[in-house]
Structures are given as structure tokens and as C-alpha cells.
Structure P
């Protein structure tokens, strides 16, 4: 259930409500907005009499939440979550750009790509050091060596890093090198992993599973939120359908749907969604128009020889041109690209 406190509720009253909810066996999460404080009480108690909470000092309203995702819902937090990492905001008025190669292939390669990302005005460098591949014979990434390369390149150009974590044992290894942990589509429902990430203090980008519904996606976010990490963003990267002309089907409608149901920022990944280079720019433009809070775009200066996902990577000049086009669209909507 959700408990909304009065605007003038004191800290003593707030703590009193929290104490009472915990006494009744609820797990308590507090969201303090500009106008009001909201308490989420998590626990399956179908017959609980909400009047026991409504009569407490400082309480304005109490009501049950019907959605299975409590902490990710708009009922729990009306205001949009804005994730702040150094001087970068994700979820605010700006549309953040995450760009870079699919995989870190060498120190020289990631430095070249980081220079392009910085030139575009983007603030976040992407690149995989551990790569989940469909074939065991495909390039699996450089591991910690790749992490060192991407961190060094990002620091040199004043960028943040987003990179993928595939299993619990990698969290401590990746932690010093990244600013955002990426959870790939195949791991969206790896509950052991995402629960452990909920215990970290770094932002999490949760990609939608290949065949996941929006509710299942939000429920996975709930696992992270309920373990204490509030800096969660959702990434729409396409879902698997019967269509064969694209790698996946880019569900643009998920962006406004999630924004209506949840306060969490939404990232769009047109590169993985389409899997084909010439389809990435129009889908990136459409994602900004649909309200995406950030875009993740793959770039490579020699995609024909890329070690992973070359066909979907934009050439640097194409990427730079796309950023200029996105600025026009964002500006028309009263937003900015960064």
C-alpha cells in the first residue's frame, strides 16, 4: 500500500508511521518529493485494515496499490526519477547519449571511439568487456583488460562509462571501472544477479528481455529497487517477434507506456533493436520524439572488421550527423541532447 503524508508532517510523525508499518510486518520505502512524502509499504497482507495507518498523526491518505510493481510505480513516486552521476542527469529535461562500440577491442580502438563520442557532446561511453554471445566460438570480450581500456579512455575525454555485467562474480571486478552497470536482455530475469546489483550504489540500466512484457520488465526493476538501489533506468532494445526484416521489433510504444506507469527513466537502444545500420538513425529520431530519456547508439570506424555487431554500428560521420538531427527534434520538444 501507499501512505501519503501531510505536507507539514514532521520528522517525528514520519518516523512514527514508519515504525508502526514495520511493527505490522511491512517492508518500508520512503520517497520524499518536493511537495509531499510518500511511504511504500510492501508486504502481502490482503486483510490488513488500512484504517490503522490512516488514523496516525501526519497521515493524509492511504490506499492499496493494485499493480504488482510497487516501488517502480507512479503511485509510489509521482515525480520522474532523475539519476545524477557527476554532472550528467538521466531522466530530466535532457536526452542523454550513450555511444561507443559494442565491444572494447583494443586500447587504441576505444580511444578513437571515445574521441568521437566526446566530439558529439555526449557524456557516456559504452563498450562491452564481457560479451554474452549466442555462439561459444564468437569473441567473448577482453575482460578486465577491456575495462581498464574503457575507463582510461573515458577519463581522458571526461566521459562516464556504461558496461555490461553478466554474473554476480563480475560485480566486484567491474565496479571500479564503471559508472553504470548494464544488465543485458538475457539477464533481465536473472533474479540472483539483479538482487545483488540492488545492493550496490551505482546506477543500473536494465534492458528489456527478448520476450518480456512491460509488466515483467518493471517487476525485474522492482527486484533492484526493493534491495535499496533507487538509480534504475529501463532500456527498450527491441523484442523478438515473427518479423525477419529486422533483428528485433523495436517497441517504441513501450516508452510512453512505461512513462505513464513508472517514474523510472527510459533508455532506447535502436542499434540492438534493428540490427541494421541504415535503420538506426530513423529509429533513434523516433525514440526521441516518443520521449526517451536517453539513447544508446553503437559506433565503429571499421564495422566490416568489428569483432561483434558490426552491421548495426554507425560510422563516426553518420553518428555525428545523427546527433545534429536529434538536437533539432529534441529542441522542438523543449528538450536538449547531451
Structure Q
């Protein structure tokens, strides 16, 4: 059940409604928007009447939620979720945020060079894998905590934020001092124990769509994180597995506007994994923004031909710079903006 309070509702009126919801057996999640407070009742009380809440003092509207996802639905935050990071960057606002970097952390020099190139192009996040799950147990598995330290140092030097993938619950505590955003990979979208733990953390999370997940399954997975009280969540469309073999995955661009309608959460596009072929990444990135994406996750390597993982889908530095230049031209068409390149800032 959703209870939308009147814009002038007092704290006492809001608290009275919360107490009545709790009496009925609801777990209440409160969010305060620019104009009103929304109370979401999650749970399965044996019996209640919506009309009881519609007549309570301070209530503007009360209604049942028919969808299985209560907190991820747009009704919980009609104005949309905006995620603010320590440096003031906002995802879900007017700016299209680009997150770029190599698939994996390979060395200190490689990450430092990557960070300088990412920042120069105008991206705001340094991405890279410190823990790398691979199909073969004999492939490079990442540098672990040392990789996290390397990313943090490079990001701080060039004024970037850090996003990297968390693989299991035991890594969460290790990662907290070094990162600004957890990434949940497609393989873990339905790792519900991990999602529950991330719901207890007060640090943003970007969750990727699973290889064969429906939109509803994505939103139900999001519900695990939101139900823990962590509302700083982004969803990432990264392609799904279909019968097509011309690309690594099939980039489902249509999922972006569908998600933007169904949920209040910011939506990002990941064209690198979406197609898996370098030449196709820029057009799919542009298409994602045209479809309404709030940001992009893009793989870029200083020398992709020698990358330890995913070199074929990683942009070269000059390709990233060219892509972001095109995004700056596209952004105003869709009523968005994108940060200027570093040389423009310091000029």
C-alpha cells in the first residue's frame, strides 16, 4: 500500500499514519520528496481497508499496489530518485554521467594512465574490476584489495569516483574504504543473500540486469536492496542473451524507457557488455542516451589489444574522447547535459 501525504501534513499526522500501518503489520518505508511525504507499506496484513487511510488527517491519497515490487515502483518516489555522491555529483538529475575504465585492474601504471585518460575525456567515474570472476579458473582473477587501493589512489589524483564489482558478501567490508559505488554484475542479480546485505549498506549500488532476466525480475531483485533501506540504487541494462550471435549479447535499448516509466530508480546503459564489440559500442551508447539513460558504463583500456580481459569490447582512449564529444552534442536534444572535458575546465 502507498499513502501519499498532503504537502502541508504535519509530523504528528505523518507519525499517526505510520503507527496505524505498523499496527496492521506493515513494514513502513518513508520517503520525503520536494512536495510531499510518501509512505510505502510492505508486507501482507491479513485484512485492511484502504478507505481507512484515505480519511486520516493529512492524507492526500492511499491506494493498494498491485505490482509485486512495492518500493521499486515509481509510485514510491514519483519525482524520481537522485543519488548524490560526496563530491556533489548527482545521478538521476540533468547530467548524463559516464563511468569508464578497463575491465580489470592490471597494474598501478595501467590504472593511473586509465584514470588520466578517463578524466581528460570528461567521464566522472573510474571503473575497473579488482575481483574478476572468469569462466576458466586459470585465467587472471584480479588483484583483490591491492587493486582497490590502486583504483582509489588513481581516482583521487584525477578527481574521479570509483565503481567496481562486488562478488560476495565477504568482500563488502573490504571494499567500503576504497569505493564510491558497488556494482552488482549480471551473474549476481539474483544472488539474494548478497542483495540483502547491500540493502544494509549506506553506499550506492549499480545493479546489472541478468543475462535472461525479465524487467519484472530486475525490479524484484531491486526490491531486495531497497527493502533493507538502501534507496541509492541504479539499474543497468547490459544486454540479454538471445538467439543472435553477431554480437556478444543483444542490447535491449527498449528496456531503458520501460524501466524509466515503471521505476523511480536511475537507469544506466552498458553498451560494452551489451554488444561486446568495440566498433558497436559508441552507437549503442548514443542510442542509450537517446532512449533516456541517466548514465553509461563503458570499458576503455589504454592498450586494449594487450588487455588481460575484455579487450575486444574496450574502447581506445581516443574513441572514448570522441564518444563523449558526441554525447555533449546529443545531450541538449534530450534535455540533459554532460560535464566538460578537463582541458575545458582548466582553460
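Bear in mind these aren't lab numbers, they're just calculated from the coordinates by the rules spelled out. It should be emphasised that the depicted structure is a prediction, and the values quoted were computed from it without experimental measurement. Cβ atoms are built from the backbone, for glycine too; each structure is taken alone.
A few points about this structure:
- With distance in nm of label points 7 Å out along Cα→Cβ at positions 122 and 178 derived as 3.1, matching label from P, Q: Q
- Highest-scoring label, criterion being volume of the Cα convex hull per residue in Å³, among P, Q: Q
- When distance in nm of label points 7 Å out along Cα→Cβ at positions 210 and 282 is calculated for each of structures P, Q, structure Q gives the greatest result.
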